[in-house]
Every structure is written in structure tokens, then in C-alpha cells.
Structure P
Amino acid sequence: MRQAKLSNGLVWKHFKKDWSVDWHYNESDSSNIFRPWDFQPGHQTEWAKLLLILERHRKLSWLAPCAIELFDAGFSRA
């Protein structure tokens, strides 16, 4: 949750050494499919799924709402 707040609630893939979001990582190389720039919509939905699986085993009040937010963010940007 702490790291997600640094990136407007999104799961970001690339960070700087101080763990701040690297908003411009690989921005100049859009052909690199294995290390793409920007955030990936699929990662939002994957984390949503993982949070819901976790919620089955740990009834924490923030898991399902966070999963919904991540899914909606990924879906709306994909």
C-alpha cells in the first residue's frame, strides 16, 4: 500500500534506487517488450487477482476494495 501511494495507487514496475517511481524508465525504447516503460494494465489485474486469493485466507478489510481499485484502474487504461 505504501509504495502504491507513490504511484497514484497503481502497481509500478520500475523504481529508482531510493524506491521512488521511475516515471521515465525506458521511455525512449518503446520497442523493448520485456522492459517496457510506463505501467502495465495487466499487472494491475494480476495483483487484483492475487489480493482476492489472499482475502480468501486472511479476512482483512482492505484487500477486496484494493483489488477492485486495481482491477478498475487496469481495465480503464488498457
Structure Q
Amino acid sequence: MKELVEIIAKSLVDHPEQVLVSEELNGDEQVITLKVAPEDMGKVIGKQGRIAKAIRTVVKAAAIKQDAKVSVEIMQ
């Protein structure tokens, strides 16, 4: 899942070298944290959060195939 988020984020931003993706386990849920450059935040979140919601939807669909619980957090 970490690689999926990283590929999506790097394709959206102007500064792909500043994309940082980390993952940790919180109980039985995998939490993926995405950090991008401040000037790229708008591109990752999108108007009214549509792109962020789409990223979360794709990751959750992939997680269902692996029978896992995954959440995505976007940080500055």
C-alpha cells in the first residue's frame, strides 16, 4: 500500500523528490502517512478534498483485496 500511495502522490506534485510516505501499524489497522512540499498540498488535497478522497478510495479498494484495514493521512 505504501508504494501505491507514493506512486499516486509523485504523479500529482511538482516536487516528487519531497514526497515522503511512511507506514505504521495501529492495532490491526495500517496507517499510511503522506507528506508533501507545502506548495504541493493543494494538488494532493484537490478542490473540496476530492483528490484526497480518491486516493483514500483507491487504497481502501486495494486493501480489501488483501483483506486488510488501511487508512491514509495527509500531513504538511
Comparing relative contact order in percent (Cα under 8 Å, 6 or more apart) across P, Q, which structure shows the greatest value?
Q
Could you tell me which structure in P, Q was used to calculate helix-only ellipticity at 222 nm (-39500 (n - 2.57) for each DSSP H run of 4 or more, over all residues; to 500) as -15000?
P
Output 1.02 (Rg/Rh (Cα atoms, Kirkwood Rh), calculated) maps, among P, Q, to structure P
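FYI, it's all coordinate maths here, none of it is from the lab. In this text, all values refer to a predicted model and were calculated from it rather than measured experimentally.
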